[in-house]
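There are structures below to look over.
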Structure P
């Protein structure tokens with residue numbers, strides 16, 4: 001059956017209220033041939049996202065309506081592999097100390113891009129270039145692991161990753177640049193330079209791809225970045241208030257595919 005994610009905007013929503021609504025969904029799901037797999041709740045943003053296997057959108061809506069009357073604001077069909085990669089799960093998380101803790105679906109999305117990656121073979125030869133690709137992968141994945149990042153895909157000359165918090169995302173971007181700076185200092189003849197771009201958002205920002213706008217913006221910010229730098233969108237900067245890094249306003253850009261200009265910031269990691 002198709003897999004759907006729906007979005008509810010509920011003013012004053014609480015985790016306990018959503019857990020109760022989910023129990024009511026489970027009680028009626030067989031009647032509508034649906035399966036309510038899991039959900040994400042964000043009290044601060046007043047949003048709830050449900051992941052549901054259903055014959056169609058109408059059956060999902062009918063089940064919600066009978067269970068608790070909270071009809072979703074929007075429903076989109078999603079790919080389970082993409083849900084798993086970006087959000088980390090396609091079913092309820094295991095209990096911790098006997099309690100199931102449902103996280104928010106808000107995510108920070110990071111792209112990295114290795115400068116002049118296509119020229120590495122010409123400069124170093126096939127064997128050495130492949131070694132440097134492995135070094136790149138190891139340094140990047142080590143930082144992702146240290147900062148709770150989830151690798152979504154390898155892009156050939158970089159990576160796409162997701163994070164549950166903007167603090168982890170920004171700190172990971174800094175850790176990546178520091179790791180490459182250390183490598184370059186130790187191996188100046190085999191230096192590698194990365195661009196890093198980070199944006200953030202919720203799964204269903206508008207009809208279409210899962211995290212479509214956030215993913216596109218992160219990729220565009222990464223492309224706008226200079227090598228050895230970490231650039232972030234305004235939502236990331238604003239969400240990083242508790243973190244140790246500072247930012248430099250680098251002005252506005254109008255990313256390809258976006259109608260409006262938006263402000264971007266450089267993370268100051270090498271002062």
Structure Q
């Protein structure tokens with residue numbers, strides 16, 4: 001992918017880092033899973049515009065000059081990206097295959113149901129999965145506890161030409177939202193969730209994935225329609241392997257038929273063709 005097209009490319013990975021082309025900027029960020037040696041010469045890495053240096057106490061800082069933000073095209077969508085204090089850019093390229101799957105399954109559900117599927121996106125961040133569902137014809141409810149990232153997601157929808165699609169943009173703690181929806185009898189045809197390892201709700205509620213994952217899936221079961229079509233559960237927490245996610249998901253879809261797939265999310269690498277593992281997924285679709 002050429003930088004001038006405003007796209008994304010993983011140029012190289014190794015030595016615990018990754019070298020990325022993000023629109024016009026070449027960046028170096030941590031990648032602890034890349035324990036192999038880089039394929040490119042050191043000069044290619046030294047030519048980076050900026051590098052994120054992680055702190056021993058959490059977070060970190062960028063070294064180099066970057067603008068406040070810039071736009072890139074990824075998949076069929078447009079995203080505003082920026083260097084955050086945690087090294088994130090506001091977009092996760094490893095999710096592209098998931099977005100394709102969301103689009104396919106949402107469109108299939110629309111044909112089967114004869115209407116727009118109701119899709120719930122939890123811990124929705126800057127909205128890549130929301131955009132994929134909207135583009136495929138879903139009626140989406142986008143939930144995140146951060147007002148700033150929900151605004152960021154709405155901006156991405158506008159940049160991608162999807163601002164007029166039906167979407168509820170909700171700033172709230174995910175677990176509180178699920179309980180309220182269950183009491184109201186609201187049901188969804190599809191659920192997408194990408195819970196963080198640690199986080200805080202809109203009113204300071206503490207979230208930790210180890211004790212919280214199983215209750216979260218139970219709460220999702222309470223709002224899943226009897227004729228539900230799809231579930232996608234992704235995770236970036238070390239130790240949460242594809243099998244762990246599948247075991248967590250199994251009670252939610254027990255007796256529903258359909259099929260479950262699990263695996264690692266990956267980013268293809270330009271230099272030597274080595275995929276960079278970047279999280280895990282499990283997904284279920286109705287038969």
Structure R
């Protein structure tokens with residue numbers, strides 16, 4: 001919540017808190033006795049709205065406009081996506097729980113589905129607070145197999161966030177080809193960074209498979225936020241979340257911002273399921 005308020009304050013944006021009681025909706029949907037289901041849904045939404053009101057009051061963000069909304073529907077990710085389609089936010093922020101005593105969060109099935117289907121930029125937030133000032137990094141792919149629009153969109157999103165928070169921004173690229181073969185790609189990376197005024201000393205090239213090199217680099221550098229593409233390569237927006245993203249989410253305790261390609265359209269529509 002503090003990160004969301006800080007983000008809204010930095011950009012003069014408003015917030016909307018949304019809570020969906022999907023567990024209660026699932027129970028009601030499978031109830032043998034159908035009597036009272038409507039009243040139970042109404043009570044669930046009312047309780048959720050009371051809770052969100054308390055959260056809003058506790059945030060003490062008088063200069064940020066905060067609305068609330070609640071539903072009792074299932075499955076959770078579909079309800080969230082339909083809310084996003086109706087409200088058209090610039091970003092969705094969701095926390096990652098840390099179950100079973102783990103030091104960092106582990107995405108649950110709803111998180112993975114949101115990564116795949118949420119049409120807005122998605123921030124998955126860990127419990128670790130950011131340093132002051134924070135350090136952000138954008139992971140881009142300038143190889144021939146990746147669309148230039150995607151890497152540029154990732155970089156631009158990272159630049160906007162970094163400026164809003166006064167963060168130090170770096171860019172990292174994992175190169176699997178030999179040094180001699182990678183000259184053209186590195187020149188493409190340099191031009192892309194020049195376009196958004198990212199200095200050469202804040203641009204890093206890791207040689208080797210990104211699944212192996214990137215987690216350790218991000219951990220060693222102590223970045224607070226990692227911005228990267230949300231979907232696997234070479235798709236029209238229908239491919240599941242990629243192996244690299246899955247590896248990073250499992251290995252790191254930083255926050256993640258997942259950016260969709262410009263052509264992405266969610267497979268979920270606004271109609272209730």
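Points to keep in mind about this one:
- Value 18.9, 59, calculated as Rg and Dmax of the Cα atoms in Å, assigned to which of P, Q, R: Q
- Given 14.2 for mean count of other Cβ atoms within 10 Å over residues 34-41, calculated: source structure among P, Q, R: Q
- Structure (P, Q, R) behind the derived value 11.1 of mean count of other Cβ atoms within 10 Å over residues 26-33: R
A short reminder: the numbers here are calculations on the coordinates, not readings from a lab. Bear in mind that the values here come from a model prediction, so they are computed numbers and not experimental data. Cβ atoms are built from the backbone, for glycine too; each structure is taken alone.
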